[in-house]
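Every read-out reported here was derived from the displayed coordinates using simple, explicitly stated rules and does not represent laboratory data. As the structure is a prediction and not an experimental result, all values here were calculated from the model. Cβ atoms are built from the backbone, for glycine too; each structure is taken alone.
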Structure I
Amino acid sequence: MRLFIAEKPSLAKAIFEGLGGNPNTEKKNGYFEHGSDVVTWCYGHMLELYDPQDYDDKYSNWRYSDLPIKAVYPPKYKIKPESEAQTRIILSLIDKADSIVHSGDPDDEGCLLVDEILGYAGNKKPVQRLLVADLNLAPVQKSLSNLQPNDKFRGMTLSALARSLCDQGFGYNMTRGCTLKGREKGYDGVLNVGRVQSAVLGLVNMRTLANQNHTESFYYDVFASLSMNGHQIKAKYQTTDDDQIDEKKRLISEAQAAHIAGRVTGKDAIV
């Protein structure tokens, strides 16, 4: 049996159709089967890294003396509770397969997502890599005819894994450190810190403060209606650095705008 492990159901369906299968009549519980080919699917990451307390129960209590908590390599994984049923199906199929085709998305996370399941299963069977960027039938069939050794993409898997471990280490250490500091000041909640989360939260906070501190302001445009050879032309005054302008180079002085308009009204213009 050749087992394809896709990153998501839509990709699994496209692969199965590319193999000549009919997903409407050959769908089983958690996979498709056509001849000797089986196609199953993930729902994104099915596993998650161990938490510090999974390695050592002492980390269940937060203490400065335990920081920094260092990453463990190679890391251990556990099945996400919400992914338990489908993960068990995938693991069972890996056990029955003669060979495996890694069918994660063609990026770092796609490589890691399936490789971590294969590692969790202790797989020793040959693994090929399928790269699908277009779910239409012809591109999928072309990709199926060009399977590559999965080892060729090991670097991409390690890149995604390094990012995951760094994110976890940063998040756990900074969250615990900031929370413990907050407790010294009487704060009894958890101060969550994360590489992406904190940056996004900072942007949201900056935007909120900008809205709260916004004050109404006005700017002024000066237009002129010009007559040239019987044609009417509309012109707009272009500000200079010597004018009273805002950061967008717009006039902010009503008096100056009126002065400019007064100076040019009824006058000849050079074009």
Structure II
Amino acid sequence: MTKISNYFWNHLENFFSYTALVDTAIDRAVTYEELESKSQALAEKLKLSVKGMIFLFTTNNSESIISYIAALKSGNAVLLLDEKLNEEIRNGLIENYKPDFIISSNSISPEFYSFSFKYESLNFIKRTESNSINIFPELSVLLSTSGTTGSPKLVRLAYRNIQSNAESIAEYLQIDENERPITTLPINYSYGLSVINSHLLKGATIVLTEKTVFFRDFWNLFNEYKCTSFAGVPYTYTMLKRIGFDKIEVPTLKYFTQAGGKLSEEFIKHFNEYAKKNRKSFM
């Protein structure tokens, strides 16, 4: 079992001089040193006398990643949710789980909560009444099984799960500090989060965008920032084939990965042939 001191979010100093994040929406680069200092400062504000629960409403930007790392460092459990989550579902989750902190770029003011502090565009609001819910000490991250709909059914991940999954993926893909993945999936989705964790583990640079692979703007960003990989689910590859991905020039692409469901044999063959022809890897 990995000791808590060995978890990757506690060792960002290993890569201080490297760029951790590139937030393409504002053309902002965040070094590992900045990621460490900013997340540690937030973590101190999030610490509680007993282990608590944080709701983090996310987008694919640097603020969300910094806040996610801060939540891990704080020792609290964090539920990652889509910032665009339906208001009724959002309020239902807050009422059911009574998180100690809610982090969101939206101005929300549920009953029993008050504004605590602000970090860039994010509002941190804190519960004003005590939460009697006991949280398992090893619980680190919770994810909705539905991804976008915010189903109350949650997947619970222990700290060791986060670390071992990141290590396994990094080893399989041979990730190092030279990799530059671009986000194609939300970080509140398990596959999208695994891309973040496995690359931060190895000191890579993560290029963050809310744009989708179906539009030219995404591929312009891919080439502008010299990205080396992207991840997709079966729907991603269905649409890539439809828009003629084969004809898009992506000279820095090294590999692309698929998970989150079974891809048909037809599509596996198609993208394997593309990869072989263009000296890429499809995994």
Quiz prompt | Of the structures I, II, the one that 24.0 was derived from, the read-out being mean count of other Cβ atoms within 10 Å over residues 199-206 | solution = II
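The value 7.2 for distance in nm of label points 7 Å out along Cα→Cβ at positions 87 and 231 was derived from one model only; which of I, II is it? Don't jump to the answer; show the numbers that get you there.
Working: I: 7.2; II: 3.2.
Going through each structure in turn, the value belongs to I.
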Quiz item: Between structures I, II, where is distance in nm of label points 7 Å out along Cα→Cβ at positions 7 and 175 highest?
Solution: I
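As an exercise: FRET efficiency 1/(1 + (r/R0)^6) of positions 15 and 207 (r between Cβ atoms, R0 = 35 Å, to 0.05), calculated from one structure in I, II, equals 1.00. Which structure is it? Intermediate results must be reported in sequence, preceding the final value.
Values: I: 0.25; II: 1.00.
Only structure II yields this read-out.
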Self-check item: Which of I, II yields 129 [volume of the Cα convex hull per residue in Å³, calculated]
Solution: II
Practice problem: Can you spot which of I, II the value 67 was calculated from, given it is volume of the Cα convex hull per residue in Å³, for residues 39-102 alone? | Solution: II
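Out of I, II, which has the highest value for mean count of other Cβ atoms within 10 Å over residues 119-126? Don't skip to the answer; put the middle values down first.
Details: I: 13.6; II: 17.1.
That would be structure II.
Going by distance in nm of label points 7 Å out along Cα→Cβ at positions 55 and 127, which of structures I, II comes out largest?
On the way: I: 2.2; II: 1.1.
The structure with the largest value is I.
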Quiz item: With helix-only ellipticity at 222 nm (-39500 (n - 2.57) for each DSSP H run of 4 or more, over all residues; to 500) derived from the coordinates and found to be -11000, which of I, II does the value describe?
Solution: II
